[in-house]
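Before anything else, here is the set of structures, which you'll find just below.
Laboratory data are not the source of any read-out in this text; all were calculated from the coordinates shown. Since this is a predicted model, take the numbers as computed values, not measurements. Cβ atoms are built from the backbone, for glycine too; each structure is taken alone.
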Structure P
Amino acid sequence: MDAEVFDNREQRSFELDLPDGSTAAAFYRIDEEGRLVLIHTEVPPEFWGMGIATQLATGAFQLMRQTGRKAVLRCQFMANFFRRHPEYADVVAG
């Protein structure tokens, strides 16, 4: 799948458009220090086990790195992703 992750700031989510027209999303809130608190990741069930959440997380971390933003990981999937990908330590705060 060649779709790119984008930041839907209005919805406060990183999103990945899927081939069937649905969307995978990683939702966040912004804390008082301006950090993105990643709170929940959703992938439609028909796409489970296909690496979509990993693609979404990779894109979200890359976008945060490019824009100089920091993440606080409250989403279990994102925390697990980070444990497997410590190369994103510069993006994670707290």
Structure Q
Amino acid sequence: MEKKYHVYIMTNTHHTVLYTGMTGDIICRGWQHKHRLVEGFTKRYNCTKLVYIEECDCPQDAIDREKQIKRWTRKKKEVLIERLNPKWKDLYEELLI
């Protein structure tokens, strides 16, 4: 089985901040964010809600996409999220199914 990489966006309960990241293990990384184990921005701003996930085949593609999204305006990120997840529901639980 080929390893997959993910670009993701986390937010807080009021959707006031957006954090874009990438990982080689989205379930583990999501769990770390949910339990506030990741030091820095996501812990400080309580980003525990996974609202966007995008799969990539190789790590460089994920890194490049993460950097691209990070350069975007908040509005453009919101459009991206709402195309996949119009109600901004937490997608983490769906990963566990």
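Structure values in brief
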| quantity | calculated |
| --- | --- |
| At a computed 1.3 (distance in nm of label points 7 Å out along Cα→Cβ at positions 17 and 81), which of P, Q | Q |
| Entry that produces 33 once relative contact order in percent (Cα under 8 Å, 6 or more apart) is calculated, selected from P, Q | Q |
| Identity of the structure behind 21, 14, 12 (criterion: semi-axes √(5λ) of the Cα gyration tensor in Å, calculated), options P, Q | P |
| Given 2.6 for distance in nm of label points 7 Å out along Cα→Cβ at positions 9 and 73, calculated: source structure among P, Q | P |
| Parent structure of the calculated result -8500, given that helix-only ellipticity at 222 nm (-39500 (n - 2.57) for each DSSP H run of 4 or more, over all residues; to 500) is the read-out and P, Q the choices | P |
